[in-house]
Structure 1
Amino acid sequence: MVRLPLINLHPDHVAEVIETATTEFLAQCLDKDSLDFPVAPPFGSLVKAVDEEANIDVYAVVYYATTSPIDSVHRARAMGLSMQQLRSEQPQIFDMLKTEFKAAIVGFKEDRRLVQHLPARPPFVHQAVLRCSSVEVAFFSTRLDFLRTVLTVSGAPVDELLAATVRHCHAAHSHSRPWLVEAGREISQLLKDDYDRLGAVLRRMRP
């Protein structure tokens with residue numbers, strides 16, 4: 001299999017939508033030019049799918065990632081080699097595995113208007129998925145309505161996801177204490193009926 005170079009891609013273009021639904025999408029990471037496995041965006045980080053047809057950016061929080069063989073019939077097997085040995089002795093390995101991640105939709109931007117609820121439709125298949133810059137993350141998380149959506153993500157360890165998302169946003173806000181306090185207040189309201197759970201989430205929010 002020939003590895004095709006990635007030409008004229010945005011530097012933050014990391015994946016492509018391969019499956020889509022009202023509340024989330026599945027994306028496959030793009031192959032790298034070098035002999036390295038594609039790495040999914042971090043758990044709890046913010047990405048955006050660029051919907052070219054609707055002319056909107058769909059924002060989502062990464063909540064699940066997996067690496068598996070492209071061929072679903074044959075499983076990967078242990079080879080007992082270092083990464084350097086794999087590159088020199090088994091370079092075809094890097095073409096035989098794929099990395100995918102799921103992201104829960106938490107908002108979108110249309111005509112410079114940013115909203116934190118579901119768009120009328122999810123992004124189409126084959127649309128680009130970009131890693132959000134710190135500036136974008138800080139801008140998106142100026143409002144905190146999306147944290148309620150994060151708490152409702154199905155099939156995810158939502159407490160861990162909520163804490164990880166807050167940590168990423170806090171870093172984007174240059175570790176601003178006032179922002180972190182505001183986030184803590186928002187989560188306190190969301191989990192006010194479960195004090196033990198609230199305490200556990202607040203502890204996990206610390207960098």
Structure 2
Amino acid sequence: MTNEPWFQDASWVRAAFPGALGPEAAEVAQLLPPYDDPWGASAFTATATAHAVPFALEGEMLAFPSRIYHGALPADTSFVMSLSPVVAACAYTRHHDGHVRQRALQTLLRGPSAMAPWVVPYVVKLVDEYVVEIVEDVAAFLTEVDVEGSPQQRAYGRVLVQNPEMLRLLRARASSYWDCYYRRRYRRLEEYPGHRLALALSRAAAFEGAPWPPPRP
């Protein structure tokens with residue numbers, strides 16, 4: 001057991017995916033480059049837990065870091081497990097560099113596992129962040145998440161019905177980022193893609209049996 005905070009060593013990967021993906025998570029954890037925090041670990045050590053993003057998935061409680069500072073994986077990384085590249089792409093949606101996050105997202109959305117339950121939280125979390133170009137990429141993919149009974153609605157709804165707090169934060173943060181950064185680009189909140197996705201994802205969860213989580217004042 002290392003003395004490093006959980007989000008600095010690679011052990012966080014094993015806590016961020018369901019037990020059925022244990023071998024894949026272990027492979028990715030082993031291959032992750034060293035942690036390279038440009039601001040110094042001491043700034044984050046005291047708040048490591050606060051930077052965790054917890055979520056429930058079919059009876060398991062999992063969590064991933066809000067941000068990671070590992071170096072990029074080598075382009076020629078050879079994975080043994082077939083799903084390990086997807087696990088790695090999920091992991092890099094948490095990277096501190098927005099360009100890296102966007103590339104990881106595009107890798108996820110192009111693959112056959114794009115609607116796997118364990119991928120959903122990683123995609124959804126990107127919607128409540130501030131890089132609108134990434135939010136637009138998610139919106140371009142989730143074109144049917146608001147279509148009742150569609151595969152997208154059911155896949156995302158089944159996960160989000162288990163995670164009302166993730167939905168609440170999504171709706172609150174989407175509104176806040178629009179207000180802070182995007183009022184000029186989107187004249188009304190209803191036009192902002194993050195807000196539209198937040199409503200559509202809430203309806204997907206409602207379709208699966210959960211009430212909409214009302215945003216706190």
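Read-outs throughout are calculated quantities, based only on the coordinates presented, and are distinct from any laboratory measurement. Nothing here was measured: the structure is a model prediction, and the numbers come from that model. Cβ atoms are built from the backbone, for glycine too; each structure is taken alone.
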* **Test item: relative contact order in percent (Cα under 8 Å, 6 or more apart) calculated as 16, pick one of 1, 2** => 2
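For mean count of other Cβ atoms within 10 Å over residues 92-99, the calculated result is 15.1, so let me know which of 1, 2 that is. Don't skip to the end; give the middle numbers.
On the way: 1: 15.1; 2: 17.9.
The structure behind it is 1.
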* Asked: Which structure, out of 1, 2, was helix-only ellipticity at 222 nm (-39500 (n - 2.57) for each DSSP H run of 4 or more, over all residues; to 500) derived from, given a value of -8500?
  -> 1
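Which of the displayed structures (1, 2) returns the greatest value of Rg/Rh (Cα atoms, Kirkwood Rh) on calculation? Please list the in-between numbers first.
Working: 1: 1.01; 2: 0.96.
For this comparison of Rg/Rh (Cα atoms, Kirkwood Rh), the top structure is 1.
Where is mean count of other Cβ atoms within 10 Å over residues 68-75 largest, in which of 1, 2?
2
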* Computed 40, 32, 29 for Cα extents along the principal axes in Å, for residues 60-179 alone - originating structure among 1, 2 -> 2
